[in-house]
Each structure stands twice: as C-alpha cells, then as structure tokens.
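Asks: Down below are the structures I want you to see.
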Structure I
Amino acid sequence: MYTYLDRFVVFLQTEKRASPRTVEEYQKDIFHGIEFLSRLLGVSDEALEPGQVTPAVMRRYLSHLAGAGLSRNSLLRRLAAWRSFFRFLCREGVLKNNPLRYVSSPRREKRLPRVLYPAEAKRLVETVAVTDPLRLRDRAILEVLYAAGIRISELVQLDVGDVDLGGGYLRVLGKGRKERVVPAGAYAVEALKAYLRHGRPQLLKKHHGRFEEALFLNKAGGRLSPRAVRDIVRAWALKAGISGRVTPHTLRHSFATHLLDGGADLRVVQDLLGHARLSTTQIYTRLSVEKLKRVYNKTHPRA
C-alpha cells in the first residue's frame, strides 16, 4: 500500500498540481488509515493490499473515527482522501472497481464561519506597532489577509514580483494553479511599502542560502510557512483582546462578509475569493441575513 501511496503523491503533485497542503493532508489521512486498517485486518501495514479494503472495512474505520470524536467534516475529508486514492488505483489498473463508491458520506455540518466585526478587524491590524522588521512584516500580513481576502496558501506563495504597488494589485496563484489578480486596498499597499522598504531587506540579510524571492520572510530570511502565519494571526488577535479563535481564514471570511454588507455583488466577491462555484460564496449571504435578523430582533418592538 505504501508503494501505491508514493505513486499517488507524485500524481497529486505533478498531474493534479495540488497545493502542498492538500498533498500533505491526503498523505497524512491515508497513512493513518493504513495503520488502523492493517490492525483491523490482522496484517502488517506493509502487507496491506488495496483489495482488502472493502466498503464494510471502510465503514468500520469511519465508525472508529466518529467514536474517537472526529467531526463530520473531518470524516468527510478522510473519506475524500481515500476515494481519491482509490480512483487513482483504478486508473492505474491496480483495482477494477472503486469499492468506496458504495460508502455513504456523512452529512456535512452546516456551521457558519467565524467573522470579525469591522471594528475588531480594524483593532487587530492596528494593534501591531511597526517598530522593527518583524512587526512591519506582521502588519503587512494582517492588512493583506483582510484587504485581499486571500487564502493562507496563497499568501505564503507570494513573491515580490507578484505585488504591483503602483496599481494596488496582487497576482495570486489559487487552487488548481489558477491565477487571479486581486486589489490590495490603500492600507495594505502602504503596509507593504513600509515592509518592503524597511522590513524585508533586514530579514533578507539573514538568509545564508540562495536569493529568496518570497515576499514574506521568516526570521532566518527564508519563505514564511503557513503554520508561522497562523501563529502570527493568533498572537496578534490575543494582544488585540479579541475573544475566540482567530485564524487567517477568519480574516478571509470577514473580508467577504464585509464586502457583501457594503453592497458588493455576489459574483464579484466570488471572483475576488477565487471560488469555482457561486454556491461556495453564497454562505456569506447567509451570514449577512443572520446579521439582519439579529438587528431586527434587537430593535423592532414586535420582533
């Protein structure tokens, strides 16, 4: 099974051109499944064969995960990884049929995403006092995430050449390697100018390897990782006194919701977010409706 998994990873990277995070998550999910399924079937993980994974066996695996407290959305992600893996095995002729077609998907949890109020988003970015290169970087990161609504994977892939400060645009490489151009906004542009002028050159001096084109750098002068960006957002949210869990995706959700609240067209927001389907963007209309209902219930005398 591990040999097939190695081939599947190469397929994801080269033919599907999946993002590094997607490849990492699929690989991790399938690794975990191999370990459990081999114990369940009483074989070593090296000896496990794809043909041994029947619908009944996969259902037991999903039942085990649910019993361990995994959310339905996480179960869906695990099943999606295995289905994709087995579709690849069918394509390669390892399997004649995909047995996971007969495994029903758990119903997805319909949770509305966390969104900051405009005042909270303002407080978050303005909490960063730009006194040194790292704070200049952090302020620029927060401004860009909120002003452009880009994904964390898109942010860390940005190179200096992807930034048009004169036009106020970013060239972003999204899911499926699809490129789009998004406006950055005046505040983000000013933060980027300050970072590129006074912050990034200082960080780049610490880089001892090849010249790094990455826009956002770590302390050693290399490309910043997604985990580091999550830590940066979380740390500044705590310092800003914002309760609850705040992530880079919280800023993306806030970006979309605040645009719609301000009267932006749904299809424009879809293009800015890089969503392939309008239905994905429509969740933000639900958020706006929920806000209207809260205001109505709070203010109308006969609500």
Structure II
Amino acid sequence: MFGLDNAAQYIDWWHDELPGSGENFEHEGTLTSLTFTPTLTIGLSNYWNMTLGQTMGNRSMTWDGDSTTIHHRDEGTDSDFANAIGGWMGDTKVMFRYLVFNDGQGPGKRLFLGGGLVMPSKNSLTSDPFFLQSDDKTKHRHFSLSEGVYKGVLEIQLFKKKMTNPVFMGGTAMAEIPLMENEHGFKSSQLYDLSFIVFSKLIPKINASLGGNMIIRHTTPSFWNGLEAPNSRATVVTVGGGALWNLAIGGVSLNIQKPFFVGGAFSGIEGEVDQRVGAWQLSLSYRKLLDYMVPWLDPLKNL
C-alpha cells in the first residue's frame, strides 16, 4: 500500500517581556509547518507488515515584534544558520506490525502490535540554543525539521467495525523513546500519544464518511548537555473532524484539527509571563492498495 500524508500547522504566538532578559518588549510571531510523508507498507506475511516513511517539508517563523532579538527573526528550516543545518529532509521511520487477531472483513475487531525505529536526518540543531554563555550570546535558532536523535517506537492499535453508526472506531497508543544523546549533546523528549478515531456510514449526498478524532500527546523534558530544555515538557490535546472518500484512485481523507496546550508551556517561558498561543492544523491523506506481489515474500505468508 502506498500512502501520502500532508500536514499544515499554523501557530500564532505572543508573550510579554521576559524579566531579567534585557528584552523589555513584547514577543510575537507565527510558526508555520508544511510537511508531507510518503509511506510504503509491504505485507511480509499474513500476520506481519512493514511500513517505511520519510518526512519532508519546511518550518518557518515570522517575527512581528517591534524590536530585534537574538532568538527571533524571519527564517525557515530550509536554510542553514549559526547553530542549524538546513534542508528539506526530516526523519525516516521504519515500523513492523504484527496482526494479533482479525475478525475478518465484516463486523469485528482487529488488533496490531508494532515496533520500529526513527532515524534522524542531518537537518537539525547543532548546538544548544538555551544555556548560552555570556560571551556566546549570538543569534541562534530554536527549531529544526529533525530533532537529530535516534528513537525506538512501540505501538498498539485496536479497531472495531460495526453495522451501525459509528461503523468504524478505534484507537492507537504509541511511545517514542530516544535511544541516546546525539553528537551535539542533545537528548530529545520521550513522546507518548493516545489517539481515537470514529467514522460514520457512507453519506450518499456527499459520497463520503464523516469522522472525528482526538489525540492526547505528552512529552517529557529534553536535555542539552544534561540540562533540561525549558520548552520541552508539554501536554497537548488535539480535537478535529473531517471526511473520508473512497474513490477509484484510492482513499482520500481531509481533517481540520485544533490543538489545545493544556500543560507545560509554549516558547519555553513556563508561565512566568503573560502569554497567548493559538494553533490550527489541516491534514490531507491518500491511500492506495497496490496490486503487486513481491515474489520472494510468498513463501513467508503463513509466518
């Protein structure tokens, strides 16, 4: 199966002046992320599959403050900076999933257990942007396309199909755990996701199914050279809805989502000053089953 996930996120942020920073002015701007992730899923047997995905895209910031700062300016991850390697390539993810049970094509349940590896790209930060020495307070970037850290992934998926609305529902629990500190002294957060989705029957007037989703995401602190990064710990609840079309060319889904920052902080200010953040996400996904059998995989179908 071939897949393509496109995501756009827009964040409008503002916070008051930072006490003791020497920046006695308001900070405000936007952060926009545009990414797309092509995936290829291969059925290794009747019970095992493998998915390979590659994230690509760009994150960009606009700075709308009245005064300049070493932290903020108009910039994007496609270009190099003093402490960042720019580019368009993000992380590569390889996942293996095992089908524990499957009630068939009709009503019933389906359970998957999965595990995998996230492999970073070089388009990441190359030095600490937070704990700068007094003689090294030069312009620097706080964000990148890749975190630059190898991570292990654990996942469980449970789905149920019914004859009555909602005809399809399910959930996924996932954890991404950094395996080590990278060469630049950075160790990323542990990430925990819990997501739920529901879909209705086909609605003839729009030739689509309507659905809703919710994602609860928690990240633990990340570290630069053993020191906790101030903007890494967070809990975000994202709710949204959209539609799914099963067309001749494949399955197409469109979702609009609204993130709510319910714990931790945005921009690393930890609630010390007045702040405001608003965010919206738009995602467009495509799935197409490929009518092709890998010849050497046929003997493995019963494994």
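Where a number appears in this text, it was derived from the coordinates with a stated rule and is not lab data. This one's a predicted model, so the numbers in the text were calculated from it and none came from an experiment. Cβ atoms are built from the backbone, for glycine too; each structure is taken alone.
Asks: Quick one: distance in nm of label points 7 Å out along Cα→Cβ at positions 31 and 239 came out at 2.4 when computed from one of I, II, so which one is it? If you can, show how the numbers build up before the last one.
Replies: Working: I: 3.3; II: 2.4.
Considering all the candidates, the number was obtained from II.
Asks: Looking at structures I, II, which one was FRET efficiency 1/(1 + (r/R0)^6) of positions 127 and 199 (r between Cβ atoms, R0 = 25 Å, to 0.05) calculated from, given that it came out as 0.90?
Replies: On the way: I: 0.90; II: 0.05.
Source structure for this number: I.
Asks: Given -17500 as the derived value for helix-only ellipticity at 222 nm (-39500 (n - 2.57) for each DSSP H run of 4 or more, over all residues; to 500), which of the supplied structures I, II does it correspond to?
Replies: On the way: I: -17500; II: 0.
It was calculated from structure I.
Asks: While we're on this one: Among the shown structures I, II, from which was the value 1.00 of Rg/Rh (Cα atoms, Kirkwood Rh) calculated?
Replies: Values: I: 1.03; II: 1.00.
Traced to structure II.
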